[in-house]
Each structure stands twice: as C-alpha cells, then as structure tokens.
Structure P
Amino acid sequence: MTIHKGNRPLVAEEGEFAAATSTLPVLQYYPARGRAEPIRLVLAFAGQAWFEPPPDSIRQIQAIQRLEWDGYPFRQLPRFIDEVQGEVDLVQAGAILRHLARKHDLYGGQPGDLVAAARVDMMLDGVAELRAKLREVVVVQQLADAAVAQYCGSVLAPEQQLKEHDMMGPGLASLEYVLANSRFSAAGWFVGPLPSVVDFAAFDLVDLHLAQPQLEGPVRERFPRLVEHHTRVAGLAGVREYLASDSRHAVVWPVDWIRAAAAGSGAARAAGGSG
C-alpha cells in the first residue's frame, strides 16, 4: 500500500483543484486529522492508496467552496472523489464513510445484511453526536476548567452516573456498554464478527480524547473496553502502518490549521507592505 508522504502530499493535478486523478481517489481536506481522519483510517485498512491536495491547493479551495455548489453543495470539506471520471463525488464525512463501508464490505455483516447495516448506521450517528460534544469543549470552550469539569461529569460520566444525569443524548458510557455487553458482536468489535466502519470512527473519537491531558485520565479509568478497543484497532494491518507514518497529519483540529494559515498570510502581507 502506498500512502502520500511528507508535508506536501503528491497529487495528480487534473483541473485547477485536483478534482480527480487518473488512477487514485482524491480526499480534499485541510492538512489536519479532523472529520477526514476516520476516512483515512478506513482507506488505510482497506489497502486503498489516495491523494490529498497540498496546502496551497486547499487554500484555493477555501476561497471557492462556499460559492462553487457543483463540487461543494454543502459549502464544506471533506470532499471525496472515488472514481476516475468523478461518478462518485461526495461531501459530508458520514456519507463518505458509508460509501466506503459499502464498497469495502465494512458494514458489519454479509452484503445485504440489513440488520447489521442498520446497527452500524445507528452507532455511527452516536459517535458523530459524541464527537460534536467533544468539539464543543475542546475547540469552542478551549478546554476551560469549568467546561472540562462539566464534560467529565456528563459526557465522560460512568454508566450509573450517566443514567442519573439529565444530559440529553449519549456519553462515552453508551459505547462502553455496547462493547462490554457484546451487544452486536461476540468478537469484540462494535457490530459483527469483523471490523466495520464504526470501529474506525470510534477509534478516532477515543483517540481525540486521549490526545487531551485533561480528558485522558478519566477515559482510561472509566472506559477500559473502549481503550482496549482503541489499542486493537491501532494494531490492525494497514492502520498500524498509517499511524506510524509521516502521512498522518500532526494537527488534530482543522480550525488550528485555518487560524495558523490566516495568521501566516496576515504576517506575510504585513511584511510585504513594510518592504
């Protein structure tokens, strides 16, 4: 398997913004993990190489994505072009993940197993909801002490405490319960006898928590099955190589890259003006 290397991944430019390549799918996203990281994990596990446009191209895409609705109908990234002629050209991270799950038989069961597929869809939506809660405390609230304390007492509450909490929606205990009780898999995955797309989405969610010192301790202490699952996914062939490679972006949240890029552009303009 060949994955892009270095800070400026190679891309076969066919068109102004590398909308397609002659042989490989294109993943347009910021040089950060963000919502594209589960997509990268699935591609790595499936042994499917891909191209990502370099940062300069992403800056150009930023300038048009809110105006060019043919390629960016929801005015955002990621965008994934999976076919040579662009027949499969998608935005929305959840839609991209589900497409890849269908293509690579990662829907929790045999093709056509509607029960397993429905369970995978349900779990994916739950993970997405939890990810939104995490983004709120990390990106919006900037890990303020009060926000972290509230998050640890609600989203990261152990099972019994969560049952007594008035917070709407899931906590990490919801995922821990599915694994600990083998609800949809007797093999230690979330759904079915083999890894499914939800395993990679859940890995990313736990990985985001473990990357924050304020959250890592409670996660490791309260959700041992999720941590064990995270280790297991990290050891899968393809995923293991991707995580150890320089193909994995160091920046976790794209907003950090966007802010840094904007600050750099401002500094460059100021330097040019002062000259």
Structure Q
Amino acid sequence: WRNLEKNDSLQIYSNYGIGGAYGLIGLVAFVQLIRLQLRVPEYGWTTQKVFHLLNCLVSVLRCSVFFFRPALEGLHPVVTKLMLLDLPGLLFFTTYTLLVLFWAEIYQQARNLPAAALRPTFLIINLVVYGVLAGLWALITFGKTSDVQELSYTISNLWLAAVFMAAAAGFLLYGGRLFVMLQRFPIESRGRRKKLAEVGLVTSICAGCFTFRAVVIANSAIDRNDLEVDMLGHPLLNIAYYALGEIIPSAWVLYILRKLPPKRTHQGYQQIPSQ
C-alpha cells in the first residue's frame, strides 16, 4: 500500500481518473436536466430539476479540482484551497438532503401533518452547516498559532463527520417512514412496487454513502498521516473514498431516478417530484 502510494504515475492518473468519472456524472446530470426542461418547461425549477442542477455543479467542481489538483498546493491564501476541496462535499450534502426534504414533505402531507416549516428548516440547517465550516476555514487560515490551526482543522473534520451522519440519519428516518407508508397501500395500487423499490434503494444507498463518508472523515481527523483524504500522497485512499462516497452512489441514484415526468396533456400535468 505504502509503496503504491509513493508512485508518482499512480497519483497523476488517479486524479485524472477520478476527475473523468466526475465529468461523466456531470454530463449525465446535465443531459437529464435539459430533458426535464424540454419535457416540462412551464413548471419552473422543480425539486427534480434543482437536484440534477446541483448534481451537475458538484461534479463539475470535483472534475476541475482533480484535473488541476497539483496546482492547488500553491494557492494562497490557504482558505482558497480549503474552499475548493470542501465546498463540493457541502454541495453534495445539500443535493442529496433535497431528497430527504421531498420525502419529509410527502410524508407530512400524506399524514395530514403540517409541512410548512420543512423548507425553512432545510435552509437554516444548510446555512448553519456552511457558516460553521466557513468560520473554521478562517481559523485554519488566519490562526495565530499552529496549535489553533491544527485544532481548527480537526474540529472541521469532526464537524463534517457529524453533518454526514446527520444526513444518513435523515435518510433512514424519512426514507424509512415513506417506505412503511407505501407498504400499507393496497397491492393493486399503481406503481406501488416500483415506488417501494425506488425509495428503499435510494434510502439504502444514500444512508450508506453518508455513513461511509462520516467514518472516513472522522478517522482522518484522528490520523492525518495515514488516513487523510484530499492529499497528493494518498491516491489509493482518494480513489476508495470518492468512488464509494460520491461517484458510485451518484451514478446509481441518477440511474434509479432517470424516469421523466409524464408529458402535459390538455387535462394538465400533475408533477411527480420523486422521480
């Protein structure tokens, strides 16, 4: 493992490989966004469209970072490098918790429970997550002593780990509730089996990938020498982390949610945001 990670060629080609994979996912998300806009242009920015737009944005940012990864080491101030490395992960969190928000709205409305506070709560949570990390970036960059910088870096990793675990819990909570609710529908209900499989698979994939991310990030806070991701000296760890934590889950979810909403007829179009 250590000998492989010292291989300069592996480092270069792993960055290009990860960047290429993100580029492909970004292209798929962009094409799907265009297809959605052509199918239902009159309904503006639905949850489904925003989901694919954010997926595309995350992938483009990751692709750019990995293709130009060595150049990031010389960036000043350091906060610029931290933003380029961490911001796509935060956007990934926002992108996939949109599904949690959507499922929570469906569940609350189906049970005749108030749902008006869900979207403001979603926005507040995201603002807190981004705001705390921005403050830690500032401490890492402008801390007066190396001890303050090191402590801020450790706290930032632990904060990200907690955020990702919370995302996993959100998927299990509302994905599980929606799954149980769909199970109670009559067997002859149209699309019941398909929706059950869709919700079950997406819940399992997203809860699993966010849990994996949390564990890796928490371990990197404890052992930066051997378990730190986003370092030029850890190409194999980067491949495993990004493949299992973002690339494969993103590709799988995009495939599961690939179906377009039905075309609008003279009777009107009833949006199906879950697809």
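When distance in nm of label points 7 Å out along Cα→Cβ at positions 171 and 203 is compared over structures P, Q, which one is greatest?
P
Taking helix-only ellipticity at 222 nm (-39500 (n - 2.57) for each DSSP H run of 4 or more, over all residues; to 500) from the coordinates of each of P, Q, which one would give -25000?
Details: P: -15000; Q: -25000.
Attributed to the structure labelled Q.
Compare distance in nm of label points 7 Å out along Cα→Cβ at positions 195 and 227 across structures P, Q and report the one with the greatest value. Walk me through the numbers before you get to the answer.
On the way: P: 2.1; Q: 4.1.
By distance in nm of label points 7 Å out along Cα→Cβ at positions 195 and 227, the leading structure of P, Q is Q.
Throughout, read-outs are computed from the coordinates displayed, never taken from laboratory work. Keep in mind the model is a prediction, meaning the values are calculated, not measured. Cβ atoms are built from the backbone, for glycine too; each structure is taken alone.
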